[in-house]
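Peer 1: Structures given as structure tokens follow.
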Structure I
Amino acid sequence: MKKWKLLFASLPIVLVVLAAKLILTEVVRFKGLMELSDIGMILTAGIFLVGLMLTGVLADYKESEKFPAELASSLESVEETLVYSANSKPALNAVELKKELFAVSTSMYQWFLKKVSTEELLQIFTAFNNSIQKLEQAGIAPNIVIKAMTDIQNVRKILLRINVISRTNFISAGYSLLELVLTLIMTLLMITVFKGITSEVIIVFFVSLVYTYAYLLIKDIDAPFEYDQDGSVRGTEIPLFPITEYIERAKDRLEKA
């Protein structure tokens, strides 16, 4: 049912537009002012603008698709570095290091679900980074410590990029123009003359559905990290399974340690 979410969200708007048109023609007996062919250029302009916006948000979406896998890969790399460090220095407690990284990983996942604030998450990463720096005091080679810190820095950079994507829209001026054009198209449909009631219903329903659905699709793709509280994907959100699967693997290894 999730793939039909946008369609169900579009239908109320479409039905309102269709009902308004039928009231104008069948109740008020408004005959219209323009032929359908007269608004062809406006419909074409709308299609062009929708395509332009869709292309832009899809480019950002394709970039965002890489983030969960990159985050999981970096966290796995940090864990391997910590395990290697603990094995080379028996005085280090590998289990405690894994527990601390596991807490960082789960906090990051909770952040995606809006259960942990960005400020809190950054503080958690800063504390963990300080713990990694202390490895050098335990006799771990500096290049190994730097590698772990670099991986953590990469995770933090990706999370900040995700935060920017979540809090901003793709070209706000483009959305303003798109909303203006769509409003104009719906208004022109109200004053357009159709050959009969059947063609009127079909064309008004189809045109308003396509443009409304396209607009909601663009808005949805532009917010690829908006999840339900349980982490489920509602529509076009990017799946977080690389992160959740890493957390499960880390938990399993921690329990066996």
Structure II
Amino acid sequence: MKDLIVVRGGGDLATGTIYKLRKCGFPVLVLETGAPSAIRRNVAFSEAVYQGSQQVEDMTCRLANSLEQARQWLDENQLVLLVDPAGEAIARLKPMAVVDAILAKKNLGTHREMAPITVALGPGFTAGVDVDAVVETKRGHNLGRVLWQGTAAPNTGIPGVIAGYGKERVIHSPAEGILRNVCKITDTVRRGQVIAAVETAAGTVPVEATLDGLLRGLIRDDYPVTKGFKIADIDPRVEEYQNCFTISDKARCIAGGVLEAVIQLKGERGV
């Protein structure tokens, strides 16, 4: 298919890129794992794995059951997701571009031979070696910048500051087990409030809110988690309710960098 772009990963940041590429007229196929762990599920196309389809803002992504079905829906100008964590469909489809938006902080197998154009998001890749271009994902002056040499800033493990809060915004699992949600995304919570629990072999461990705010992200109920696994995201700006349903400023900024890299390379290489 002419101008096909395969995006590996369908989380909330990847969704910003997928959305922008589609809005700019590119056919897009999303590749995901069989059990995505997105936190901001309302704005992640990866939720189509569980639901069959997922709408983000005014765009819907459908889960294909096979590569043949994916091809058919792409021909019908639909946005399609396929469970294919190894990226086996890439060699068969021969896309114009591959975008690694897994955001695993390391390279899980993407390389320049996959397509005429290759772009990766965040740390774990070297521009000009692993992929053609890397887009910076760290908040700050260089967010969304296209790097043609070198690597993105290393992962610090500290979220960007919003309304004076940084690491407190993100909640990690206190134990290994099965997550049982008490609250839901969009709930207003208070510091110390139990928002979920982890069922372990030794008993149930509560998960408490770390600050007052809006529960903007929460991993799916019944999801198996390990200790330290990211499970929730609280926005201290309780008035920003609509943010639970819209692509973030960070995701849109990164998407602009991806679009810039794809269009520049497409023009230079005549693909």
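Peer 1: One of I, II was used to calculate FRET efficiency 1/(1 + (r/R0)^6) of positions 127 and 143 (r between Cβ atoms, R0 = 25 Å, to 0.05), giving 0.95; which? It would help to have the intermediate numbers written out before the result.
Peer 2: On the way: I: 0.65; II: 0.95.
The structure behind it is II.
Peer 1: Computing distance in nm of label points 7 Å out along Cα→Cβ at positions 31 and 199 for each of I, II, which one ends up highest? Show your work: numbers first, answer last.
Peer 2: Working: I: 1.6; II: 3.5.
Between I, II, the highest calculated value is found for II.
Peer 1: Right, something else. For which of the structures I, II does the calculation of relative contact order in percent (Cα under 8 Å, 6 or more apart) return 40?
Peer 2: Values: I: 40; II: 19.
Comparing all candidates, it corresponds to I.
Peer 1: If you don't mind, there's one more thing I want to ask. Of the structures I, II, report the one carrying the highest value of mean count of other Cβ atoms within 10 Å over residues 15-22.
Peer 2: Numbers: I: 16.0; II: 24.8.
Looking at the calculated values, the largest one is II.
Peer 1: Kindly point out which one of I, II the value 1.21 was derived from, the read-out being Rg/Rh (Cα atoms, Kirkwood Rh). Mind showing how you got there, number by number?
Peer 2: Numbers: I: 1.21; II: 0.98.
Label of the source structure: I.
Peer 1: Using the calculated result -5500 for helix-only ellipticity at 222 nm (-39500 (n - 2.57) for each DSSP H run of 4 or more, over all residues; to 500), pick out the matching structure from I, II.
Peer 2: Details: I: -25000; II: -5500.
Comparing all candidates, it corresponds to II.
A short reminder: the numbers here are calculations on the coordinates, not readings from a lab. Bear in mind the structure is a predicted one, so any value in this text is a computation, not a measurement. Cβ atoms are built from the backbone, for glycine too; each structure is taken alone.
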